[in-house]
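What follows is a set of structures to go through.
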Structure I
């Protein structure tokens with residue numbers, strides 16, 4: 001009994017100490033991380049987290065579903081591809097070719113209507129909104145300084161805060177003091193996901209490296225882009241996305257964007273929740289150089305710049321770029337748990353994969369993504385000799 005009493009006191013002391021640390025350090029967001037993450041058996045964010053957060057609706061209007069191709073679902077995917085999709089706990093796989101649905105299949109919680117977390121695919125969407133805001137004169141150009149919109153960064157010290165431009169944010173070359181880590185509950189990535197004071201968190205950060213010199217993937221860049229769009233337009237990010245994208249793209253369903261608090265701001269670096277077929281619209285829009293059924297939604301020059309490599313050969317304006325062994329240019333929207341919108345202009349094809357799990361990263365890509373690209377080309381372009 002003596003040992004049990006000592007152990008109990010030690011655990012109690014540890015519990016009190018841990019709570020005191022969280023409160024004093026301002027890291028009380030960890031309580032929420034534990035509740036919706038670790039207590040549910042997860043050590044990072046999941047595609048179903050939306051139910052635990054406040055959201056803002058990205059409204060659609062007069063939506064129109066993709067037409068089904070004449071050979072819709074008649075050409076099945078290979079057993080090997082399906083096995084890989086199932087192994088990686090996919091919930092949706094869809095192929096749009098020549099503006100029609102060629103194939104779609106769903107597993108688990110997946111369906112045409114199911115909304116799940118985009119994770120970093122939202123970075124490409126926020127990039128589009130930056131381009132539209134430029135078209136509409138809210139932003140001068142990608143070379144405009146971010147302090148024009150976020151004067152909170154005008155402060156003394158050893159930093160490059162006043163040198164950072166919107167282009168630096170778009171291309172992940174801002175020099176921000178931010179360590180991207182999806183598994184450390186005390187890191188800034190986790191804090192930005194769970195905090196109720198996201199804007200205050202962002203203004204604590206300085207730019208400690210000279211901008212424009214080094215590519216470094218950091219979600220904070222896109223969070224600032226979202227703040228800039230909102231301040232420049234005078235609308236919430238969700239309102240602007242609805243007006244300029246969801247409605248003109250004829251999305252079939254409303255989307256939800258997770259916000260930090262009831263009257264707070266969108267988590268623009270992630271956390272847009274939509275379905276596979278509506279996500280596909282963004283790949284098609286950029287394959288068609290910003291045009292949707294005769295309406296130019298975004299300047300084609302901005303689209304071209306977005307899909308051009310900058311400091312690294314695999315990243316443009318928040319779009320991932322790939323050259324496959326088949327010499328087809330491929331560009332993608334990409335999320336941390338294997339959320340992909342894969343666009344192959346040579347085949348007039350957009351493929352979407354959503355799911356719970358990703359295979360390990362190699363050379364700034366993901367092994368499953370490379371496999372999906374290879375298999376899609378193999379199946380939907382018979383002219384290629386493998």
Structure II
């Protein structure tokens with residue numbers, strides 16, 4: 001194999017291929033990237049049996065061939081090469097990487113032991129890359145980080161022919177985002193795919209600048225997969241097996257009691273007052289006709305309180321919430337104002353979950369495209 005390729009193009013391609021590889025793997029060969037050169041193009045790919053990445057870039061191919069080398073090492077080298085042109089040449093059991101006066105020799109790995117990349121065929125739909133990335137960032141924050149229950153470490157994609165709804169929960173909160181999209185072949189029952197949240201978050205960042213992103217889902221087979229493709233880039237990942245909890249029914253159909261608050265004011269006040277709290281301690285919020293009061297009892301050494309403007313509709317409410325969970329939901333609303341709605345439980349002395357939705361202004365209607373349901377901490381009630 002002998003190839004000449006643009007340095008920036010090559011570096012970006014290798015970085016894309018290794019981005020989703022695990023930091024450590026039980027099989028060293030899975031830390032490699034496969035470089036294939038033919039037809040005036042170079043294809044760079046990676047696969048660890050769970051996630052694969054593949055991209056194709058233009059190159060001057062003198063001699064076609066394939067080589068497998070350490071992915072992260074090649075990415076580090078490619079990002080620091082001095083010249084605009086990179087020359088790759090396979091000689092025996094080593095790959096020569098030259099740029100300007102810099103020259104590297106990398107040991108190759110046995111290609112015959114490397115797994116074949118998966119091909120995903122199934123129901124496919126398209127959506128704008130930036131819209132998809134924004135939705136992922138809004139929802140993935142609510143996914144659990146506890147691997148003991150794998151199904152809630154994922155983000156559920158609930159799919160119909162015209163809509164794509166993402167949902168995530170860690171049992172303390174639920175985030176949901178609905179998007180319009182176009183998909184062919186979806187039945188009336190719809191389709192669901194459960195994707196690891198950490199992987200989906202990286203995929204969202206990767207395709208954030210893609211004009212059009214195609215999502216292809218293969219469920220029901222021995223290996224259930226989803227593929228994300230745009231231009232010459234494709235990422236696939238295994239789906240999480242299991243039943244996602246029916247969190248959709250937790251969202252109230254209507255709410256008559258709520259407060260409308262400036263998003264930035266509530267975020268900044270929460271951050272300030274929470275400074276005196278011990279870890280995991282909740283903040284006490286009082287929503288009434290005067291606005292929003294925040295109170296942190298803290299410890300013997302410090303207490304804090306603050307008051308911000310707010311518009312109350314209906315009954316006032318006192319509720320205790322974990323500050324970081326609240327900030328996550330407020331930040332993900334992506335709006336100047338939020339509606340904080342209060343739900344009821346069978347016990348009148350215990351407030352129900354708080355529902356956060358976005359508003360463009362203080363007097364506008366709220367949007368239900370994004371919803372964030374947060375369970376109150378009742379210890380301070």
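Here are some notes:
- Computed 23.4 for Kirkwood radius over Cα pairs in Å - originating structure among I, II: II
- When helix-only ellipticity at 222 nm (-39500 (n - 2.57) for each DSSP H run of 4 or more, over all residues; to 500) is computed across structures I, II, the figure -5000 traces back to II.
- Set I, II, criterion relative contact order in percent (Cα under 8 Å, 6 or more apart): the highest-scoring structure is I.
- Structure with the greatest value (metric mean projected area of the Cα convex hull in nm², for residues 304-351 alone, set I, II): II
- Structures I, II were shown, and FRET efficiency 1/(1 + (r/R0)^6) of positions 144 and 328 (r between Cβ atoms, R0 = 30 Å, to 0.05) at 0.30 was computed from I.
- Label whose coordinates, when FRET efficiency 1/(1 + (r/R0)^6) of positions 64 and 208 (r between Cβ atoms, R0 = 35 Å, to 0.05) is calculated, return 0.15 (choices I, II): I
- Once distance in nm of label points 7 Å out along Cα→Cβ at positions 184 and 368 is computed for every structure in I, II, the highest value turns out to be that of II.
- Source structure of the calculated read-out (mean count of other Cβ atoms within 10 Å over residues 96-103, 14.1) within I, II: II.
Computed from the coordinates by the stated procedures, all read-outs in this text should not be read as laboratory data. For clarity, every value in this text was computed on a predicted model and none was experimentally measured. Cβ atoms are built from the backbone, for glycine too; each structure is taken alone.
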